[in-house]
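Below, each structure is written out as structure tokens.
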Structure 1
Amino acid sequence: MKEILHTDTAPAAIGPYSQGTAFGQLVFTSGQIPLDPKTGEVVGGGIEEQSRRAMENLVAVLAAGGAKPTNVLKTTCFLADMGDFAKFNAVYAEYFGENSPARSCVAVKTLPKNVLVEVEAVAVRG
């Protein structure tokens with residue numbers, strides 16, 4: 001049966017979706033953008049600060065589902081500007097390192113609230 005995930009350590013959903021869901025051993029996160037979970041506002045700074053906040057939000061939703069970064073099987077990453085790819089990659093590597101999951105990374109025209117990055121993941125509990 002599908003389980004809806006929720007944590008106060010990640011931003012509340014800003015639309016008709018949940019922060020994440022789980023089914024059996026699988027955890028699916030919604031895309032996490034760089035919102036401060038306490039204020040609901042976009043964090044200041046550039047791609048590095050926004051990437052770090054998006055990844056912290058992702059880790060929080062994974063934890064709500066009983067998973068951690070080492071359990072992530074696949075991520076999809078969205079960048080507002082592919083020119084930020086190298087800086088995004090450096091932050092992303094802090095969270096996955098040598099245990100990197102499969103990944104897609106694409107540039108998109110616009111992201112919610114005009115942020116620079118969004119990351120979603122599929123993980124296994126454990």
Structure 2
Amino acid sequence: MGRRPAKTAARRSDKTSLHLRIDFGGERSIGPGKVRLLELINETGSISAAGRALAMSYRQAWLLVDEMNQMFRDPVVAAQTGGGGGGGASVTETGNDIVRLYREMERRAYGVSSPEIRALARLLTPPAVKPL
């Protein structure tokens with residue numbers, strides 16, 4: 001089977017979404033970027049691959065992981081240094097709990113805010129039509 005038409009991808013990106021950022025004080029926060037980084041580390045088994053998928057450098061991804069590892073009582077990512085088979089990374093149970101809890105809060109917030117989100121959407125200007 002071939003790929004789906006570009007219109008399908010465009011419709012998905014046009015979907016309204018809600019994202020949360022939770023500030024714990026003392027410059028400690030968790031939001032959609034850090035949560036997505038954890039999800040991608042889970043998918044790829046690599047901090048550098050997860051960073052590349054988010055268009056960030058390994059250093060930037062590693063600094064975010066290090067920040068989260070220091071922010072929470074238990075590490076969120078366990079990294080293995082390179083060697084013959086190369087290194088890797090895995091999201092810990094704590095990291096997976098963070099992703100699960102964040103996504104659940106996001107889902108609930110979207111659910112209870114749906115009427116207001118629809119009302120805001122009605123106030124938007126129509127999307128511009130792109131020339132072919």
Structure 3
Amino acid sequence: MEENRISFKTIDEYILQFPIEVQEILKTIRKVIKEAAPDAKEKISYQMPAFVLNGTLVYFAAFKNHIGFFPTSSGINAFKKELSEYKGGKGSVQFPLDKPIPYELISKIVTFRVAENVKKVESKIKKKSSK
């Protein structure tokens with residue numbers, strides 16, 4: 001289990017550990033997220049690629065048989081119907097590596113999360129200014 005101790009500093013480092021086919025999927029997911037959230041910053045959090053903009057937007061990670069996508073529970077709930085064919089949990093979904101990755105759906109979820117985080121910040125600003 002020595003490989004679990006690797007500490008990644010960048011998303012590029014994270015992606016490079018996987019086979020070429022998986023690297024291509026991860027690079028495409030990264031590109032889709034960047035296009036949907038051009039102002040978001042990249043980071044490694046919990047040893048996974050993450051994007052933040054007014055708080056965490058999404059995480060993603062590669063596993064043996066799937067790509068894990070973590071848009072928080074609100075991102076999952078908002079797209080429950082579209083995600084129903086995939087395995088998942090409260091704040092996560094698994095996209096099997098042997099099926100096409102739903103990049104367009106990922107883009108929609110990221111766009112939703114951006115709007116959600118912006119709204120959260122705006123409501124905090126309103127609360128402060130009304131005091």
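Annotations
- Given 32, 22, 13 for semi-axes √(5λ) of the Cα gyration tensor in Å, calculated: source structure among 1, 2, 3: 2
- Origin of the derived value -8000 (helix-only ellipticity at 222 nm (-39500 (n - 2.57) for each DSSP H run of 4 or more, over all residues; to 500); candidates 1, 2, 3): 1
No lab work stands behind these numbers, since they all come straight from the coordinates. This structure is a prediction, so every number in the text was calculated from the model and none was measured.
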